[in-house]
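Laboratory data are not the source of any read-out in this text; all were calculated from the coordinates shown. In this text the structure is predicted, and so the values were computed from the model without any measurement. Cβ atoms are built from the backbone, for glycine too; each structure is taken alone.
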Structure P
Amino acid sequence: MQMWWRSRRNLWNTSRSYDKNSEVVGLLIKELKDKERGGYEYEAAEASFDLLMRRALGRYRPLLELRNYHLETYKTGNTPSKTVGRIFINSEGLDVMGAAVGVGPVETLDHAIRDALGPHFAYLKNVTLIDYRVRVLNPEEHSAAKVRVFITSTDGADIWETVGVHENIVEASWEALVESLEYYYNNYVVENGNGA
């Protein structure tokens, strides 16, 4: 929580220099309202809110740009199911590829990102996912319903939460997972000059 409060204080001090009627504040409020209408909930995802503010204030630096990912889940007979995945991303001008095998798609994506970026960004080993929650937003749509995914992460000292929303649970999970890593990157690595 200490990192979150430090980040909040720094962003608050920056944002206080903007008039409440300024274009930046107006755009931030519009973006927040649009996201909340789309199913996002920031009260329980302070790290995603932090990134939303950083984008509006021009203080956001992306960790990665997705080129593509491919996941394939399979099950044979009575054996446990497995998910195989590969990911192609660009980070700080570097094109990298990662691959992983896991039980499910979220674990596989997480490990594939780390396989791609880990050799270049050692600090990623400090960040771990400690909780994963899903909520169906429109159950009347049955299996095509939109879902909200919350991911809780830690670096061993601080804990933060991110959110993703989509009709595809993998895409919602991807968004929350990437935001978790980007929150750490922006608040710990970029802002404090630690460990890239």
Structure Q
Amino acid sequence: MGLILKNFIFNMKKLYFYFYSFLRLTLFLLLLFLLTFFVFYIADLYLNVYSGKNQNPMFGFYIIVTPSMVPTINVNDIIVVKRINNDRYNIGDIISFSSSDINYNGLTITHRIVDKKNISYGNSIYTTKGDNNYLNDSSKVLTSHIYGKVLFKIPKMGYVRSIFSSPINYFICLLIPAFIFILYEILRISIFLINRKE
């Protein structure tokens, strides 16, 4: 019985070590990415304030809540957008913008550019359409209303936000790692006591 328990604990230790190493590397890379992003974001804000420009931030994150861009972007995908200076948006680009439509006024919409008309240097009027919509959007989009071009999406990460928005789910997400840690410590103490008896 003691040998079986020792083997089980040894395998659990190996599994824990690999899991812990993977988790540590993942967290390190995530923190490095966030730090890099934060430095660029703050530097961009500082330059905007210092130069007196009233621009949108360099990067933005949005959670998609409607199926208007399916299958390209799905509900609960998180998108990362980047501000493009000097009106360099092109037909086919997916952009996030502040809607001027009477039904969606002020809401952030993410749709594809289907037409562009230059009105002056650095200013254009865009026609947009959701990939899953039959018709073009009824309201045109001015360059000044665009937050940025979609760089990439992170599939289904919006669910994480919805999970952590509920206090009960947040509590459960804390309990599971705590339970695993306590179980590991109990097994470690058991091994220590078994080795001590021998």
Structure R
Amino acid sequence: MSKKIKALELTALRDSLGAAKDYVILEPVKCDAAADYEFRRTLRDKKIRVLMVKNSYAKKVFGELKMNAGDVWSSTTLLCFGGASMKELSNTVDTAVKASKKDAKAAEKYKVKTAVSDGSPVTLEVAKKMPTREEAIGNVLGCVLAPGANLAAAILGAGATIMAVVKTIETNAEKAATDVPAAAEAPAAGGDAAPAA
């Protein structure tokens, strides 16, 4: 293969990968054309691209992009990339891999080599649990706002307790004030009745 053709293929691979930072790397093991078509169609419907790559080219392009995929550049390699987040990508690919194995006794058609998230290799199980961008922002905001909410609750809680005690004292004082005149009138009424008898 001439240097020009190699350069063209490397450029095409760089352009295909674009700015993607999240990948799931697979190895097709016992996959026929029909199963491969169904697998790719399922992922295409979810806006995920599947690209079979030459290992030496993929290793070179990943090195240029400062991404570490680990030691996965042997045998046939499929790169799956796209989707809104690593979680969506890995869950969709995992579902498609499991769906491609229709019979429990049949051999696996695809083997997951690894997943790459933001240039670092992770297992597929870890990738499936990674938060989406929105979830991560929500977690950060929750951590930032939680101390303020706790402080406000502490201030309002103590204030509410003090107000409840003051209200109870006030209610008891009003009740005692209404009970005292009634008690004073009762002996006077009793005193009038005794001399008449």
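A value of 10.8 was derived for mean count of other Cβ atoms within 10 Å over residues 70-77; which structure in P, Q, R was it taken from?
Source structure for this number: P.
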Query raised in the report: Out of P, Q, R, which one gives -21500 for helix-only ellipticity at 222 nm (-39500 (n - 2.57) for each DSSP H run of 4 or more, over all residues; to 500) as computed from the coordinates?
Result: R
Requested in this report: Compare mean projected area of the Cα convex hull in nm² across structures P, Q, R and report the one with the greatest value.
Outcome: R
